[in-house]
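Undergrad: Okay, got some structures for you below.
Bear in mind these aren't lab numbers, they're just calculated from the coordinates by the rules spelled out. Values in this document were obtained by computation on a predicted structure and should not be read as measured data. Cβ atoms are built from the backbone, for glycine too; each structure is taken alone.
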Structure I
Amino acid sequence: MTYDKAELVALDKKYVWHHLTQHNNFELAIYVKGEGMRITDIDGKTYLDAVSGGVWTVNVGYGRKEIVDAVAKQMMEMCYFANGIGNVPTIKFSEKLISKMPGMSRVYLSNSGSEANEKAFKIVRQIGQLKHGGKKTGILYRARDYHGTTIGTLSACGQFERKVQYGPFAPGFYEFPDCDVYRSKFGDCADLGVKMAKQLEEVILTVGPDELGAVIVEPMTAGGGILVPPAGYYETIREICDKYELLLIIDEVVCGLGRTGKWFGYQHFNVQPDIVTMAKGVASGYAPISCTVTTEKVFQDFVNDPADTDAYFRDISTFGGCTSGPAAALANIEIIERENLLENCTKMGDRLLEGLKGLMAKHPIIGDVRGKGLFAGIEIVKDRATKEPIAEAVANAMVGAAKQAGVLIGKTSRSFREFNNTLTLCPALIATEADIDEIVAGIDKAFTTVEQKFGL
């Protein structure tokens with residue numbers, strides 16, 4: 001298909017309000033085709049997409065006819081009815097999803113990660129009313145974690161710049177320290193995970209356990225810098241939650257559906273959540289869908305006397321009744337199963353981390369490389385000894401230089417004042433050895449370009 005670029009750019013600039021974009025004098029890019037791991041812009045230039053659609057989403061790659069056909073067929077049969085009524089794809093998808101989540105039981109559908117987390121917060125708040133006399137409604141969140149863009153989820157946001165100018169926020173949210181091993185105040189010690197986790201208990205005791213009903217965390221911090229918790233961390237978090245009767249909410253919006261080499265990020269750790277939220281890779285971007293998944297115990301707190309009009313989960317998501325989402329999600333899971341993409345993710349993830357660590361000898365501004373599966377971060381610093389973060393302009397230049405080299409990468413962006421210095425990678429789970437090598441080579445070239453430009 002041919003396009004009139006000038007016309008499209010003019011119309012875009014006249015009518016479209018882009019996400020996360022300063023519109024004053026910006027250069028517009030328009031992508032017109034995706035196939036596998038590659039996307040093509042309106043000028044015909046092709047890039048290797050190492051960010052899965054820009055925000056960790058297209059897990060099984062572009063151009064999946066199987067998913068498109070499943071959605072089209074379902075929409076012709078039955079496109080929508082509010083989810084107070086059953087439909088076939090929701091039932092089948094929920095059964096399949098729960099089979100990947102031992103200990104979990106119930107699936108509540110909505111449309112985005114923000115909405116999925118809002119549902120989790122509402123569950124906590126309502127349980128506080130139903131079971132605790134209006135107490136235990138407070139929610140603890142971790143510094144550097146991100147849970148969504150609504151006012152409610154921003155109230156639980158551990159990224160300063162995400163919150164700027166959006167207050168006042170909802171009351172009852174409390175922050176506890178991050179799990180950044182690279183910058184740990186505890187240094188390198190055998191029980192680092194335990195020490196980091198016990199910082200949660202300190203905040204609980206300060207706020208008061210009777211005020212608190214839940215803890216929300218990303219299994220591995222994504223947009224806050226690709227932070228992987230150390231051994232013992234989540235076991236201790238779980239113990240603390242049990243001690244003070246707190247529900248543990250794990251936000252799998254980024255890490256879920258295979259991104260880290262397991263179905264869910266928390267499955268790398270010895271921990272059982274009470275609530276799990278997910279979006280992005282659930283349907284790999286082929287249809288909007290998110291899920292709030294609970295244990296049977298949490299669900300049963302809402303199964304009460306039908307005569308009590310307040311004693312059930314009085315929530316709705318309009319497009320949680322759209323059948324295209326679960327139809328796409330079911331096909332997405334079947335692809336991951338059939339093509340053994342979890343195994344491929346682990347294998348290619350190891351190759352990616354090995355390649356990135358190999359660049360450290362060549363580029364001294366690389367302070368740390370970390371991640372799990374096809375979920376990786378490169379933290380750039382002025383000095384390895386002091387770990388002083390590089391200027392955000394340098395990180396931005398790296399993204400641009402990588403694009404010039406034909407590889408699309410991401411970075412921590414509009415998150416912090418000081419830590420917008422981590423490059424982020426999340427190529428599709430279908431990545432081959434050649435794809436991984438091309439990503440590493442493109443990043444290597446970008447580092448050389450940027451080092452020369454800034455005299456580093």
Structure II
Amino acid sequence: MFISVLDLFKVGVGPSSSHTMGPMVAANDFMTHVRNFVESNSSIDTYHIRCTLKDSLAYTGVGHATDRAVTLGLNGYLPHTIIKENMDELSERTWNSKSIDINNTQKAAFFSEDDIIFDTRNSMKQNPNGLVFELLDKSDKMLISHTYFSIGGGFISTLAEIDNIEAPIAAELSSAYPYPFDNSNQMLEMSKKNNKTIWEMKLANELENIPEEILINKLDEIWNAMKSCVENGLTTEGILPGGLNTKRRAKKLHENLQNDLENTSTNDWLCAYAMAVNEENAAGHMVVTAPTNGASGVVPATLYYYYKHKSATPEQIRQFLLSASAIGGLIKLNSSISGAEVGCQGEVGSASSMAAAGLCAIRGGTSAQIENAAEMALEHHIGMTCDPVKGLVQVPCIERNGFGAVKAYTASSLSLRESGEHLISLDQCIAAMKRTGLDMSHKYKETSLGGLAVSFIEC
């Protein structure tokens with residue numbers, strides 16, 4: 001299955017790709033069905049909308065602003081359209097609107113506090129991030145109902161789609177592309193056979209769907225958004241929203257490093273850059289899914305470090321993103337990038353693997369070394385739980401992105417000092433991550449029912 005670099009890296013808003021961006025997209029799509037129904041049923045004059053959040057969305061929906069995202073989506077907004085908005089103001093205005101515009105003349109009643117239902121009792125077997133939208137008449141008789149699943153990275157699927165999706169997203173067959181690979185073994189064999197780097201094969205595949213000039217512009221836009229996010233986070237202080245009273249730390253940490261250059265390390269810079277991004281994410285500001293919002297700091301931090309300290313060229317930055325997306329696509333295809341499905345190993349673990357691959361590529365690594373770097377980074381996240389305190393993407397998420405970036409850099413460096421030969425392949429590691437996720441209790445998969453989330457006692 002072909003998964004584009006432009007699907008894995010998407011500009012949107014925090015704090016969560018699966019719990020904020022996905023539900024917003026789903027709500028927006030539901031309104032298309034509402035409008036179609038209303039156009040065909042002119043005799044009905046009163047409407048009411050209701051949304052039920054299931055499982056992980058219900059457990060951590062408030063902390064992840066899922067309810068706010070649903071309200072924004074119903075009001076016609078999408079993640080990429082609001083990146084320059086004052087989110088606090090926009091969210092408050094739509095939250096208190098008490099109705100949704102269907103068309104120029106008709107509205108549907110919608111009271112956010114009452115009409116968004118958090119259902120933690122009735123699970124859905126298909127996916128732990130389910131949303132059910134209903135359009136009702138004045139007597140609360142259901143007129144239409146649509147079920148969606150937010151499947152990680154801002155992707156959604158419908159009830160009709162989800163059982164037929166071979167990749168966790170609707171994707172085209174790899175065989176339609178010049179260099180078709182669905183696993184790392186195929187990728188390495190194809191690289192050797194054709195004397196092509198991973199990024200060259202990924203680029204050739206991408207160019208089947210998009211002209212090169214447009215693709216380059218899109219990749220540059222992604223990088224500029226990542227760069228802006230890092231730099232915004234490094235210059236902003238204050239308390240993050242949500243009630244934990246979490247202080248932003250990246251700005252002071254960065255200033256401390258700048259004032260003590262003799263005693264800084266690569267790890268210090270990586271943590272500062274990653275934390276800057278994830279503080280922006282926690283604040284609900286603009287971020288890039290990489291491959292998710294919860295893990296959005298790892299790839300930008302690693303790339304920003306190489307840009308800032310090693311003078312990465314625009315060409316190298318594009319090569320990094322293409323190499324990273326090749327690995328991310330394999331993980332998404334053969335396992336999951338959703339914390340609600342497999343825990344944080346699927347988010348920060350995947351991001352670290354992608355960053356390690358991208359960094360190894362632009363540091364001159366062979367395809368075998370790149371695959372080795374990706375495997376090492378993922379391997380050392382196997383079993384990592386997703387246990388956000390109070391359902392907020394703050395603790396342990398912000399620091400965890402820093403450590404993910406550190407592991408990525410370490411894996412890249414280690415792989416470059418070796419031949420690329422190793423015992424456990426990336427394919428085997430991805431399979432292990434998937435099995436571990438399936439075995440993991442739902443308490444540790446973005447529900448805030450276990451781990452740090454219950455160890456923290458609020459006085």
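Undergrad: Please state which of the structures I, II yields 4.4 when distance in nm of label points 7 Å out along Cα→Cβ at positions 145 and 185 is computed from it.
TA: II
Undergrad: Here's something else I'd like to know. Taking distance in nm of label points 7 Å out along Cα→Cβ at positions 57 and 265 from the coordinates of each of I, II, which one would give 1.8?
TA: Attributed to the structure labelled I.
Undergrad: Of the structures I, II, report the one carrying the highest value of mean projected area of the Cα convex hull in nm², for residues 257-320 alone.
TA: For this comparison of mean projected area of the Cα convex hull in nm², for residues 257-320 alone, the top structure is I.
Undergrad: Looking at structures I, II, which one was mean count of other Cβ atoms within 10 Å over residues 249-256 calculated from, given that it came out as 29.8?
TA: I
Undergrad: Consider the structures I, II: one of them gives -15000 for helix-only ellipticity at 222 nm (-39500 (n - 2.57) for each DSSP H run of 4 or more, over all residues; to 500) as calculated from the coordinates. Say which.
TA: Structure II accounts for this read-out.
Undergrad: Mean projected area of the Cα convex hull in nm², for residues 201-312 alone computed as 8.3: which structure among I, II?
TA: Source structure: II.
Undergrad: Can I ask one more? Any idea which of I, II comes out highest on distance in nm of label points 7 Å out along Cα→Cβ at positions 33 and 393?
TA: I
Undergrad: Let me ask another. For FRET efficiency 1/(1 + (r/R0)^6) of positions 41 and 425 (r between Cβ atoms, R0 = 30 Å, to 0.05), which of I, II scores largest?
TA: Biggest value here belongs to I.
Undergrad: With mean count of other Cβ atoms within 10 Å over residues 17-24 computed per structure, which member of I, II shows the largest figure?
TA: When mean count of other Cβ atoms within 10 Å over residues 17-24 is computed for each of I, II, structure II gives the biggest number.
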